[in-house]
Structure P
Amino acid sequence: MIRAIRGATTVSNNDEREIVDETKRLLIEMIRQNDVNAEDVVSVLISMTDDLNATFPAKALRHLDGWTYVPVMCMREINVPHALPKCIRVMMTVHTKRAQQDIHHVYLRDAIQLRPECE
């Protein structure tokens, strides 16, 4: 079965190190909570809001052992008025035996307000 795992986080600054570190933290938590193996990943899409452009957040994925061959793409989030600023969102598509209700979506930092039921 193919399922998507959602995640989001925020950063305080448009800073390369902070963007990579926080994206890595989010990815690790998504992987941990859903017991994901790199071999089971179809692809990973990562978006950032317009106020972030210091680096590609996909660099974080390349820092994970065994994730070298996982396809990843970065993109811009739609610029909606009053949207959560400095936000990084991830959509990880995986092969899994988990039922849809057993997928753990991960929201960190200020992104918790996007999905308060995921706290």
Structure Q
Amino acid sequence: MTEKNQTPITDKQRTAIFAVLLAACIAGAFAQTSLTTALPAIMTSLDISAVLGNWLTSGFSLAMGVIIPATAFMMKRFNTKPLFLTGLALFAGGLLLAAVSHSFPLLMTARII
């Protein structure tokens, strides 16, 4: 379904949109589950306890628990495409920040982003 004054979406565009959404969902699921295997190495590298290390997975899950219901509200307020691109940019920025972080607070912030 298209909005007023917009051209209809072609089959090629629909396929591209689906592919991008699928890739984003897979990346999000991977980001949520992959930390459990890396947690022992992260705990050693950052010299943190298991309890503190588990906050990395919990913080991500808590952030997702807040964002998912808020998405319905934001989709009513903003156009879907810019909203999705903003979310994808924040995810990529958080991923990059997590990759270069050398301390627990910075890694925790990156995981929440």
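Annotations
- Top of P, Q by distance in nm of label points 7 Å out along Cα→Cβ at positions 12 and 76, largest first: Q
- Here distance in nm of label points 7 Å out along Cα→Cβ at positions 36 and 84 is compared for structures P, Q. The highest value is that of Q.
- Ranked by distance in nm of label points 7 Å out along Cα→Cβ at positions 28 and 52, structures P, Q are topped by Q, which has the highest value.
- Origin of the value 3.3, where distance in nm of label points 7 Å out along Cα→Cβ at positions 44 and 68 was derived from one of P, Q: Q
- Test item: helix-only ellipticity at 222 nm (-39500 (n - 2.57) for each DSSP H run of 4 or more, over all residues; to 500) calculated as -28000, pick one of P, Q: Q
- Structure (P, Q) behind the derived value 14.3 of Kirkwood radius over Cα pairs in Å: P
- With relative contact order in percent (Cα under 8 Å, 6 or more apart) derived as 24, matching label from P, Q: Q
Each value in this text was obtained by applying a stated rule to the coordinates, not by laboratory testing. Keep in mind it's a predicted model, so treat the numbers as computed, not measured. Cβ atoms are built from the backbone, for glycine too; each structure is taken alone.
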